[in-house]
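Each structure below appears as structure tokens.
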Structure P
């Protein structure tokens, strides 16, 4: 679907391959490791949409931060798609060769590409483009556009593209609507579907333009929406493309139903919430448990004008944590990192702030069958034995468990253990300050955030650090400065959520690979540079089945956890959303939709409900 990101979701997919190179026949869809597809070649639409959903209406929504760039494919500038609650992602502007589904794990079906061909050895792949595929100006999407896009992204695009397409040897035009990608020998198993997630850009439109520089000129796209109005840093207006070439494709039927979507940017989420209460915003995702429990008693809720829901899903939750920047000398020693974890009192925080609505995160692949639990056994143990002596001994002897407290705020036992570890690592308490035994320098660092709401979460932790003599300062900056500092690794500690998929692939290198640790703008927040981690990632990428993959990922999870690259926080297998009750949606909730932005394109506006809301609001004023 339009909302699946190329760098995360498509990178987790693999093709259903024919048995031999001679049997590389055109197929309509792909699945991980050759699993049978849910939808046959003649399917009409996905099960979780209403194919007859009416079109029309206007929606106002919000995004966090600001923006100064409408080109989401480059590193420079603050792009319009870097905000998690923005319903209008770049995929609404651009079609991709193939798209995933929300009710079936690890599959993809053709959109721009009507069919795909690939031999069993995965040495090449050919996409056969639909003749009706068009950009918004009516020009056809051709194989030449696909090749130009690939070559431009790896030379002038965000550095991530050079990493994820590193296994592509070349791309070439075979015919006007037939394009071939030749893959390097022993390239990553998930590379084919990374390529399938490519969004072709119009070569001719870009002639004479500088691709690698930020722009506020709306890009020429091919997706269901086009950008029609831009107020730099404040708002973007999207309009549905009435003659969108793909509107009747089975992968798109019943989606993109709203005519106009206005995205207003707010520097603070509290302001956005007030705008929602006032009816200036139509939909609001709530990420704060306290707000959900205490702030949804305003008149529109009581009058039934606003609906709020908690929606369960089955999407792996990855790792949310306070991430140490191990590029900093102060955090080089794993014992120091482990010690600081004892000062995080999750139980007190969950009780005091979250109304006991969260569960403590204990895995980088939380809420999935890939999370390491207990002690390693079977195939996982065999994998880890190869690295005995190169990884912490605790991997084999101790199940990873973050400290557990009683919720009273009493963490004396944790303080003692933290001081023991710090002493072992060469830090001692002198005159109420923790100082290095060799240099005499005090233990000081900065915690960087860009959301005032998070101050109440971080400050109690910093207060606990103060109890052992650590001076930790909280620095709250605006979104643009935060993004610049994050991608340049100019921070000591930040709060970050590292996502994952049902079959982690190339993104593992982006999150945990040694090379990405030194690549500006990468997602290797903690600066993981570990040869064993690199080898385990390679092993994961070479897995021949999900059954082979799971023990490798568990081994990787265990090694990451026992190196204490961050302090695990919490997770929830649901999302919270409130919206003005003018929306209708299909009865089937896709189980792999983990946020409103993902499923929103299947919703539509009920004009009668919208009119009733307007009448009731007018009477109450």
Structure Q
């Protein structure tokens, strides 16, 4: 029998990992058996083998193949250890593949995630000093914690004696990281200032993963039943967003206990951290709000919010973690205002050859069901703007083929021209340059029961800009003056007496007042409309933002005003561009 090279064997596994019938499964069994006996002698091959096995674990074709994949994955620390002295071992720490059992990596994490890592993995994390460059900032901060350090820090390069000084200062603490974090925790400063001061140090945390359950190799969520794929995977052409959002019954949803929610959030932080990622909702998730949705086909979607002190001023924030047969396969964020949601979803690279379009459609279906979303907006970054991975993957066309449309007329025309070329020219592919242009503006998908075009010109940044202009014009740019004045104006218009409101409700009033002060004739609204606005403001500070969204979506007059303010900046920019083009044309003709 001719010798099979590692590359040929991996090519065969890659070909067979998607379901292809009984004969293909038999070939996959033989290929896995051969691979299990094989030692891979370079990092790239072992990494590729790992990703194929994770795919097979998430998309198993039958029980014995699942068990085989798990058995081989359990050997990965030993396999990694074999390559520890290899010249290419550093490849295991690349962000695209980090998190494999037996490896380690370093990353700059924010204050709250650094604290969480140090508490959860005290023997596995430490400060990575190699390559550290912000020595001046360290010299400015450490005298807060080490008496008389000014004698050293401002006279000579104390960094050369760092080990000696920190070893003396930390005493019985397990590590320099634990000692330093404890010092920060005891600073008599507002929490946000403490976090900003720590973050200014730009300290990298080295995480030795070992064979822990936090590795991508071993991370699993316990599932009730495995879904086996004995038929071809669902392709994008099999998915209809209109059908998902119009005709489908609600997904089964259950609320987790606080303890179960905390366990899920910890797994979510591990999922993000081993991939060098930090997301607001994973760092600050509220365990009391975690809900589990059974999406079918072995997919579970967990959705949660954040506590009041971490909420956005007017947008409702929710985070999502997606599992496929117990394996974390992606995450999402939802920023919702009325029925419009900015929906950012990322399926991890390993699983993008799976049922990506179907999973995406189920997430949007859950957003409609739970958040009341009807209009789904995709940020240009998700399409590839300043994101070369999105350009390489053709992300714009993924969304376009699901039915999303550009809201900028110029980009809509460019899309139509590209679609005509694809339809009429055999083998035509959109160039990277054109993809970057197509990715320069938002795209929207409107559910069948939405109001077409209502949100086309709306941007959150226009709301922010309108508040900023008013603050500059009336209050000399002083945000505190603006807040006080707006609260007074809006309270008077709505007939609010907030004396008995709690602190969170008053904070919500401050934020909303900045926007409501832009609404003309607010005092002339009906008493019913005013009372509804007051309930919305107080609901923003409630236990869960779902109630806040339901109240928002009932208030049509407030919705019209917010859309008007949020679209005004877009119209001004378009007028400015047209005037500039006309001036340029006039200059050219003269």
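For which of P, Q does relative contact order in percent (Cα under 8 Å, 6 or more apart), calculated from the coordinates, equal 20?
Considering all the candidates, the number was obtained from P.
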Of the structures P, Q, report the one carrying the highest value of percent of Cα pairs over 35 Å apart. Q
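Given 18.6 as the derived value for mean count of other Cβ atoms within 10 Å over residues 162-169, which of the supplied structures P, Q does it correspond to?
Checking each candidate, the match is P.
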If you rank structures P, Q by percent of Cα pairs over 12 Å apart, for residues 442-497 alone, which sits at the top with the largest value? Q
Given a computed value of -7500 for helix-only ellipticity at 222 nm (-39500 (n - 2.57) for each DSSP H run of 4 or more, over all residues; to 500), which structure among P, Q does it belong to? P
Comparison of P, Q - label where Rg/Rh (Cα atoms, Kirkwood Rh), for residues 274-465 alone is highest: P
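Quick note: the coordinates plus some simple rules give every number you see, no bench work behind them. Because the structure is a prediction, the values reported are computed rather than measured. Cβ atoms are built from the backbone, for glycine too; each structure is taken alone.
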